[in-house]
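What follows is a set of structures to go through.
Coordinate-derived values only; no laboratory data. Keep in mind that this is a model prediction, so the values were computed, not measured. Cβ atoms are built from the backbone, for glycine too; each structure is taken alone.
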Structure 1
Amino acid sequence: MPDSLVQAQFGAHAANYVASAAHAAGESLDCLREWMAARHPNRLLDIATGGGHTALALGSACPQVLATDITFPMLIAARSFLHEHGAQATTFVLHNAAQLPFSDACFDAVTCRLAAHHFAAPGQFVSESVRCLRTNGCLAVIDNVAPDNFAAAALVNAFEKLRDPSHGRHQTAADWHAMFAANRLRVALHQPYRKALNFADYCTRMSVPAHTRTQLSALLAQAPAAVHSYFNPRTINGALWFDLHEILIIGILAD
């Protein structure tokens with residue numbers, strides 16, 4: 001996915017992502033916070049920090065947090081959000097996730113949450129993260145994942161891209177395991193989650209126009225069985241809800 005498209009999409013909606021309840025909290029973020037608190041890394045890099053929620057959540061577990069993003073307005077919004085919540089020690093850097101401007105072996109932990117599906121080269125993101133990790137350091141990724149069925153995965157990704165043209169591709173869980181294995185990362189934790197989303201909030205966050213909302217809701221209603229099972233669309237108190245699937249995968253860099 002071209003960097004310019006990602007920057008345009010998220011630069012225009014930075015405040016929406018800071019305010020997003022779906023990004024501010026979640027079971028996977030809670031699990032990541034607990035895992036990092038037990039490990040207590042000294043220096044942590046949060047790639048594609050978005051609204052800054054992950055950097056804030058991990059601040060108590062790590063004395064040095066570097067929050068980075070490719071989109072300048074998003075980074076400014078994240079900095080304001082973190083400072084409002086007392087995270088004065090966090091450092092902010094503008095950069096591309098596939099070209100990290102850091103020296104080798106300089107971080108104890110690297111995290112990336114709900115962003116890798118926008119990366120043009122997720123494998124390069126993993127290898128660059130590993131380059132910057134010290135031995136026995138960890139890479140933790142939280143991201144939406146596609147179903148294993150190829151046709152179903154294609155429809156899920158098409159749905160996401162219709163809502164957000166900067167969407168690249170949801171990997172499968174097997175894809176993430178393969179990328180970790182190729183970069184000497186031993187998987188220490190793999191936890192799947194089903195995440196419920198309010199359809200109206202999902203669309204409003206990216207200022208989706210009315211005609212596209214109609215298309216998206218029709219796709220949810222008319223999806224073939226495997227895709228319908230993945231999304232699980234339903235009405236709650238008159239509002240349309242559906243699910244996305246995500247994983248938390250943490251790998252330890254081997255000697």
Structure 2
Amino acid sequence: MSFVSFDRVSLAYDDSGNAIEDISLTIEEGEFVAFVGPSGCGKSTFMKLCTGLHAPTGGTVRVDGEAVSGPLKIAGMAFQNANLLPWRTTLDNVLLPLEIVKPYRSQFRKRRAEFVGWARELLRTVGLAGYEDQYPWQLSGGMQQRASICRALIHRPRLLMLDEPFAALDAFTREELWCVLRDLWEAQRFTVVLVTHDLREAAFLADTVYVMSRRPGRLIERRQIELARPRELASTYEPAFTALVQELRTQIGEIRSA
């Protein structure tokens with residue numbers, strides 16, 4: 001059984017029509033999937049449906065064999081803005097989900113030392129060892145986003161949802177964080193759904209790239225990325241990679257002009 005399943009899913013927010021329409025797909029556990037398409041096509045809506053933040057107005061969403069009827073405890077989320085709480089240190093920001101997500105919140109006081117160990121190890125993995133006691137305003141944008149990814153992973157979710165997580169960063173920092181995410185995924189193989197406008201990002205990170213139409217969003221192509229893993233950043237400048245990105249760019253350009 002597929003880990004995530006959408007069966008003819010549609011969502012209408014209001015009388016203006018569907019935001020997405022007739023979406024059917026499956027995502028296997030451990031797969032890395034990216035969604036690309038023009039602005040307003042429903043990429044972020046898909047993510048909200050997948051995690052139970054919105055209920056479909058048509059069709060069925062299933063995760064791990066169960067119909068999604070509310071927010072999923074097995075999901076972690078990171079967004080374009082890190083949204084770290086300014087009055088909490090980096091370490092305490094990362095620990096936050098363990099204070100509020102079942103079953104960890106009832107165990108937090110008793111297991112705090114253990115959980116702090118989890119957080120410190122994650123921060124070390126993303127290059128933030130030594131910054132545990134810094135506040136968000138003392139961190140660069142890239143460092144804040146690293147902490148945000150740690151916060152999304154601290155409760156060991158099986159499903160990680162990323163909504164334009166690197167869009168606000170400069171090109172060099174963005175590519176650096178691609179590699180950080182790549183390494184975390186290679187080590188743990190959680191399932192990832194990435195929403196992005198960056199076609200290089202999608203092709204570099206994902207196993208599968210879905211292209212969506214303009215609103216109402218429909219899936220118009222499923223592109224399997226055949227590049228061998230583990231992928232090195234240098235591969236994004238090779239002819240095969242640039243040709244793939246250009247094909248995706250051309251297709252989305254045709255959608256925008258249609």
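Looking across 1, 2, the calculation of P(r) over Cα pairs in 10 Å bins from 0, in percent that yields 7, 32, 38, 19, 4, 0 traces back to 1.
Tell me which structure, out of 1, 2, gives 26 once relative contact order in percent (Cα under 8 Å, 6 or more apart) is calculated.
Working: 1: 20; 2: 26.
Considering all the candidates, the number was obtained from 2.
Structures 1, 2 were compared on Cα Rg over 2.2 N^0.38 Å, for residues 91-162 alone, and the highest value belongs to 1.
With mean count of other Cβ atoms within 10 Å over residues 131-138 computed per structure, which member of 1, 2 shows the largest figure? Let's see the in-between values first.
Values: 1: 18.4; 2: 14.4.
Result for mean count of other Cβ atoms within 10 Å over residues 131-138 over 1, 2: largest is 1.
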